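Asker: Please find the structures below.
No value in this document is a laboratory result; all are computed from the given coordinates. Given the structure is predicted, the values throughout are model-derived calculations rather than measurements. Cβ atoms are built from the backbone, for glycine too; each structure is taken alone.
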Structure 1
Amino acid sequence: MSLPATLTLPYGTQHERQHVLLSLPPGDARAPLLVFIHGGAWRSNAASDHARLAAHLATHGVAVALVEYRLSTSDGGAVRHPQHAQDASDALSFLLRSGDEAWRSRIDPRNTVVAGHSVGAHMCLSMALCAEAASVGKGEVERMPGLPERSQIKAWVGIAGIYDIVAMLRAYPSYVSFVEQAFGAPPPDCDLGIERYAPASLPAWPVPPQPPRVYLAHSLDDELLDVQGSKAAQTELQRKGCSVQTYWTLTGTHDESLQTEAFWGYLLAIVRSETDVSQH
């Protein structure tokens with residue numbers, strides 16, 4: 001059966017944004033899968049912004065699923081944490097499960113790499129670790145949902161990520177506006193300040209029995225998030241026993257760095273090194 005080069009696949013029924021854009025390589029063979037979660041401060045941007053990335057990798061034999069998720073928009077929408085991350089988790093579970101849809105015969109869920117940019121990297125790393133098991137105290141935000149199938153993922157890639165919300169708000173106090181837009185304002189009786197975001201930050205997330213393989217990338221030209229946040233994440237992940245490889249030589253601004261063939265080649269190299277490409 002012939003399939004379109006790109007498919008729009010719903011993984012949920014609550015909102016039109018609950019879908020993935022799946023780009024398939026030419027041919028009929030099963031392909032390794034890269035799942036990509038876009039950024040945008042939980043309130044903007046779209047999966048389709050990365051259509052060129054998906055098309056490029058598909059021409060090199062990699063299926064790419066661009067995850068769309070609900071956003072905390074400023075027009076009165078009621079989407080709040082942890083709904084964004086729950087959507088990302090549900091999208092991954094949908095892609096990894098068994099089924100008889102024709103497109104499933106074209107991807108190999110045993111050879112999957114998950115990548116995320118900015119807040120997408122935050123969701124990515126929360127699923128790589130056991131964020132759903134973080135301790136939560138009075139007045140603190142809810143846990144991240146995690147991913148039941150995390151052990152099936154070959155590797156995780158964070159690009160210019162927000163990994164520790166507490167540390168980010170210390171470095172960039174003005175960012176509290178978009179964080180509160182996504183997480184909601186603190187309750188009137190909460191005097192924790194930015195520490196209320198600890199359960200949704202990397203230091204609070206336990207490591208799974210099989211520590212994940214993680215790649216971290218960041219452009220030194222990033223005007224929104226300093227590379228020190230990614231370097232701190234590297235230190236924390238290594239302290240937890242995770243394998244971490246870094247790439248601090250991306251070029252371009254926070255968003256522009258993702259629209260280069262150098263970045264696409266970086267992701268392609270990870271997929272090829274982490275998956276059983278001999279079968280593809």
Structure 2
Amino acid sequence: MHQMFLLQCLEDLDRSLRKLNSRLFVLRGQPADILPKLFKEWGTTCLSFEEDPEPFGRVRDQNISTMCKAMNITVISLVAHTLYKLEFIIERNGGRAPLTYHQFQTVVAGMDSPPLPDPPVTAATIADAISPISDNHDEKYGVPTLEELGFCTEGLVPGVWQGGESEALSRLERHLERKAWVASFGKPKMTPQSLLPSQTGLSPYLRFGCLSTRLFYYQLNDLYRKIKKAVPPLSLHGQVLWREFFYCAATKNPNFDKMIGNPICVQVPWDKNPEALAKWANVCINMHNLK
């Protein structure tokens with residue numbers, strides 16, 4: 001259940017912030033509804049957030065940015081979910097997203113290396129900043145439970161994936177200790193799905209921001225140099241670049257996940273025949289029973 005994973009991520013983040021004498025503030029509701037009220041209540045002068053590469057998130061973020069401008073609130077939007085700012089890749093490809101992985105690799109190979117990851121936040125980073133924590137913080141801004149979100153937890157077993165940055169960094173460390181894994185990471189036989197099956201996989205942590213893509217990229221680079229005594233090839237980052245490729249292809253295509261209205265998808269004139277579908281389903285069931 002990915003909802004459990006996401007809540008674990010928030011709980012882990014809250015624990016990390018507690019160590020810095022701060023807390024996580026979880027807001028409940030639609031951003032367009034709750035943020036204006038909180039901006040006025042808190043006297044907000046600056047809003048910063050991670051740029052969302054997906055079409056839905058881009059529209060939402062643009063609406064929030066427009067609202068902030070009307071309220072004289074400074075907006076800082078930074079790229080953190082991907083290695084590169086995807087618009088740069090599209091621009092270098094003549095204004096269109098690369099539609100083949102080979103084409104994407106060619107474009108990226110001619111670009112500078114991705115920006116370095118930012119260092120971890122420490123007490124020195126925060127300096128004299130103070131988070132006003134009220135006595136009823138957990139009630140107003142605490143991480144909700146699955147039950148509060150309307151999910152039944154009876155008989156629910158622990159998930160394969162334990163959410164949170166702490167677990168993500170632990171898994172990354174175990175991966176980097178496996179020198180043979182690093183040596184073969186970028187071989188052609190590897191696929192974009194290679195991170196998924198293993199219980200020590202990293203995919204959900206990259207997907208939900210628990211693990212920095214750039215941290216993964218550069219730690220892999222550093223270890224490769226120690227093992228191979230050579231400059232890491234582009235193929236070393238095959239799995240991460242596949243991820244980047246699909247984000248790039250989808251970032252300005254709101255219909256990327258469907259056929260209709262998708263300019264890069266062949267428009268197949270599927271026959272909609274409920275009667276024929278019912279017959280096929282009935283035959284399929286009967287054939288299954290014969291087994």
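Asker: I have 21.4 for mean count of other Cβ atoms within 10 Å over residues 37-44, calculated from one of the structures 1, 2. Which structure is it?
Answerer: 1
Asker: Here Cα extents along the principal axes in Å has been calculated and equals 67, 57, 45, so which of 1, 2 was it run on?
Answerer: The read-out comes from structure 2.
Asker: If mean count of other Cβ atoms within 10 Å over residues 149-156 is calculated from each of 1, 2, which structure is the one that comes out at 8.8?
Answerer: 2
Asker: Matching task: 25 is the computed value of relative contact order in percent (Cα under 8 Å, 6 or more apart). Pick the structure from 1, 2.
Answerer: Only one of 1, 2 returns 25 for relative contact order in percent (Cα under 8 Å, 6 or more apart), namely 2.
Asker: If mean count of other Cβ atoms within 10 Å over residues 21-28 comes out at 14.9 when worked out from the coordinates, which of 1, 2 was used?
Answerer: Going label by label, the one that fits is 2.
Asker: From 1, 2, which structure was helix-only ellipticity at 222 nm (-39500 (n - 2.57) for each DSSP H run of 4 or more, over all residues; to 500) = -8000 calculated on?
Answerer: 1
Asker: For mean count of other Cβ atoms within 10 Å over residues 61-68, which of the structures 1, 2 scores highest?
Answerer: Between 1, 2, the highest calculated value is found for 1.
Asker: I would also like to ask the following. The value -0.58, -0.71, -0.93, -1.23 for log10 I(q)/I(0) by the Debye sum over Cα atoms at q = 0.15, 0.17, 0.21, 0.28 Å⁻¹, for residues 69-132 alone was derived from one model only; which of 1, 2 is it?
Answerer: Checking each candidate, the match is 1.
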